[in-house]
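Chemist: Just below sit the structures, each encoded as C-alpha cells.
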Structure P
Amino acid sequence: MSSFYEPLESPLGTLYLVHDRQRLLGLRFQKPEGMGRARAPEACRSELRAYFQGSLRRFSFQVAPRGSSFELQVWLALRDIPYGETRTYKWLAAHIGHPRALRAVGQALARNPLPIVLPCHRVIFSTGRLGGYSQGQHIKRRLLEMEYYFGLQDKVAS
C-alpha cells in the first residue's frame, strides 16, 4: 500500500497529512521523507480546518493507524475523551482494561501516529501536570487551551 502526504496549514504551523488516498494514516509536524505528495481525502482537510476554527468536536473521517494491538487499543480509546476535557493516564489504563499498565499506556501515547485526531493531548497526570507530548508541551497546552476556549464559547451560546 502506498503512502502519500499533503501539507495543511494550521494555527500550530504546517501539518503533514499522511494518507493512502482514502484514509488518514498519520499526522506529522515534520515533512515526511520517502513518500510522494498527493491530495488527502477532502474530509480530512475540511474536518481538521473546522476543528482548528472551533466548529468541529469529533472527527468522522477514516483513519488507519499502524501499531501493535495494544497501541491500537490505547489510541482508539482516546476517542472516548470528550472535547475540551482531560483524563488521566490511570483512567485510560483502566478504561482499556489494563489498570496497571500506566507506563505501557504512556509509551503507546508517545507513538500515537495521529495526534490531534486521536487526542492524546487530553491525557494528563493524576496530579494535574500536563505530562509529555510527542510535539512538546507547548503544543499540548495550546490544544487544550483552544478546546477549553471553544468549549466555553459553546456554553455561553447555549
Structure Q
Amino acid sequence: MNVDQFKALLKPVTDLVSSGAVEATLAEELNRRFPPGSETFDAIEKACHEAIAAGWMCANGEPGGPRWGRVIEPCEETGGLSVDVVDLTDLVGGLHSHPVGEVCMVMPITPGARFDGTDRGWCVFEPETSHHPTVTNGRALILYMLPEGRIDFAEPRK
C-alpha cells in the first residue's frame, strides 16, 4: 500500500466528510455507514497498521513514544481534507482548536483504549471547538481529517 492507494481507500469516507457540515450528527452518520467491523473501517485500520510497519505513516516521534504524521495534504481528491495519523499511549496531548472542525477515526490497539471517551469508531469535533487530545486505558491509533488542513495549537503552558 502506498499513499495514493491509501487515498483511494479513504475516498468513500472523505467524500462523505467533505460533502456537508462538520457537526455532531456526522459522527452518527460515519458510525452508521462505516462502523467498526465494516469492510471499509477494517480495511482502513489494516492499511494504517501496514503503513506504520512500512515506515511511511506515523514517521515522526520515537519508538515506544507518541508517533504522528500528516499522510495526505488537503487536495481535490479528498475534498480539501488533510489526513493525519497518530499513535498514542495513555497521553494527554497539547491543547489545540479546530477552526473548521476535526473528524476522527479511533482504532484502539489495546482493548478498552479510548480517545476523548470514544472507543473504536468515529468522533467529530465541531468548528471552533478545542481540546487536549487524550488517550486512556492503553494505546490507540487515531486517523483525523481536517477541513483545509486547519488546526490551531494553543500557546505553550508556562
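What follows draws every value from the coordinates through simple rules; no lab data is involved. None of the values given here were measured: they were computed from a predicted structure. Cβ atoms are built from the backbone, for glycine too; each structure is taken alone.
Chemist: Going by FRET efficiency 1/(1 + (r/R0)^6) of positions 55 and 103 (r between Cβ atoms, R0 = 30 Å, to 0.05), which of structures P, Q comes out largest?
Modeler: Top value of FRET efficiency 1/(1 + (r/R0)^6) of positions 55 and 103 (r between Cβ atoms, R0 = 30 Å, to 0.05), among P, Q, belongs to structure Q.
Chemist: Can you spot which of P, Q the value -11500 was calculated from, given it is helix-only ellipticity at 222 nm (-39500 (n - 2.57) for each DSSP H run of 4 or more, over all residues; to 500)? List each step's numbers first, then the result.
Modeler: Values: P: -11500; Q: -8500.
Considering all the candidates, the number was obtained from P.
Chemist: Quick check for you: by Cα Rg over 2.2 N^0.38 Å, for residues 71-126 alone, which of P, Q is greatest?
Modeler: Largest value of Cα Rg over 2.2 N^0.38 Å, for residues 71-126 alone: Q.
Chemist: In addition: Thinking only about distance in nm of label points 7 Å out along Cα→Cβ at positions 15 and 143, which of P, Q has the largest value?
Modeler: Across P, Q, distance in nm of label points 7 Å out along Cα→Cβ at positions 15 and 143 peaks for Q.
Chemist: Ranked on mean count of other Cβ atoms within 10 Å over residues 31-38, which label among P, Q comes first with the largest value?
Modeler: When mean count of other Cβ atoms within 10 Å over residues 31-38 is calculated for P, Q, structure Q comes out on top.
Chemist: One of P, Q was used to calculate mean projected area of the Cα convex hull in nm², giving 8.8; which?
Modeler: The correct label is Q.
Chemist: May I pose another question? Where does the value 15.4 come from, among P, Q, when mean count of other Cβ atoms within 10 Å over residues 79-86 is the thing being computed? All intermediate terms of the calculation are to be shown ahead of the outcome.
Modeler: Details: P: 15.4; Q: 20.9.
This figure was derived from P.
Chemist: Let me ask something else. When distance in nm of label points 7 Å out along Cα→Cβ at positions 7 and 39 is compared over structures P, Q, which one is greatest? Could the numbers behind the result be given before it?
Modeler: On the way: P: 1.8; Q: 2.4.
When distance in nm of label points 7 Å out along Cα→Cβ at positions 7 and 39 is computed for each of P, Q, structure Q gives the biggest number.
Chemist: While we're on this one: Of the structures labelled P, Q, one was used to calculate distance in nm of label points 7 Å out along Cα→Cβ at positions 23 and 47, giving 1.3. Name it.
Modeler: On the way: P: 1.3; Q: 2.9.
The structure behind it is P.
Chemist: I have 25 for relative contact order in percent (Cα under 8 Å, 6 or more apart), calculated from one of the structures P, Q. Which structure is it?
Modeler: Clearly, the read-out refers to Q.
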